[in-house]
Structure P
Amino acid sequence: MAITQKRLKELLEYDENTGVFTRRVTTSSRSQKGMVAGHVSNAGYVQITLDSRPHLAHRLAWLYVHGNVPKIIDHIDGNPANNSISNLRPASPSQNIQNSKKSMRNTSGLKGVHQRRKDGKWIATIKIPGRRWQAFLGSFDCPAAAHLAYQVAAAKHHGEFARMD
């Protein structure tokens, strides 16, 4: 990130509670003093252009408050547009993935659960840090039981980064 904390604070005001940036100065007809800065990208992240360069707002928020930017910043609630400082935390790549929402390919509606075609049983699996493959947690007669097994394993192996939904 080429922008410094000093330059960022010259250009923007940041509300730590709401995660919203407002412009301190007018830099163009589309970026005037007092305006909310940025737009939501197709991926759901707030993007702000400063000095002709695009920046992700969650990275700017961390820089604004802490003066540095970790390699990865996780949105605790999983909402990439919620940039309140209390919703952001540094994370490793695996922690960031552990806190991700269920896959769009998921057909069970429950993270870590799928139905086995051959017998209709509900299978619970989880990715455990340091292991190459997903761990098999068991086969169950109902999806709720499989999801409970996933939730227990997620709490054990992923800790504060466990996403239960």
Structure Q
Amino acid sequence: MTGVLDRARVAAAGVLDPELPVLTIEDLGVLRDVTIDEDAAVTVTITPTYSGCPALEVIERDVATAVRAAGFDRVVVRRVLSPAWTTDWLTDDGRRKLADYGIAPPARRTADRPVLVTLSVRCPQCSSADTSELSRFGSTACKALWRCNTCREPFDHMKAI
């Protein structure tokens, strides 16, 4: 059963985020669990980045499609909202992919500290810390628009949640 479960998990884990197509749902930490019951039904549990995420329905459809394509007829995608997703769940590989894609990854935080106001973000182009926020709202609700004062390039910064 382990090989079968691994096949289902790999299929689900490889689904790309439609708003950040350089990241998989595993990179984001959205994929929480994959189980198979005694009747071979696969349940994939995900936690959205936030409850109003407009990409959630697309992610759920893509997960079901990917797991079915891996040879499973019955697939249930289950949303769980607790505990709430946090940017701390981003994998190290996901953080690297964001930076390589030109999006400054969020700083890590600990669960016992509040989210702090971000005063500076390293530029993903030149690594300068001399940056400024242009708009709290970027191309998606989870990103803010910043500009590097050194290389003058604009870039997205994934907000810490």
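Derivation of every value follows stated rules applied to the coordinates shown; laboratory data play no part. These numbers come from a predicted model, not from an experiment. Cβ atoms are built from the backbone, for glycine too; each structure is taken alone.
At a glance:
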item	result
Structure from which 2.7 was derived, distance in nm of label points 7 Å out along Cα→Cβ at positions 72 and 152, options P, Q	P
Read-out distance in nm of label points 7 Å out along Cα→Cβ at positions 64 and 136, computed value 5.0, structure in P, Q	P
Ranking P, Q by relative contact order in percent (Cα under 8 Å, 6 or more apart), the structure that comes out highest	Q
Entry that produces 9.9 once mean projected area of the Cα convex hull in nm² is calculated, selected from P, Q	Q
Which of P, Q leads on FRET efficiency 1/(1 + (r/R0)^6) of positions 48 and 144 (r between Cβ atoms, R0 = 25 Å, to 0.05), largest value	Q
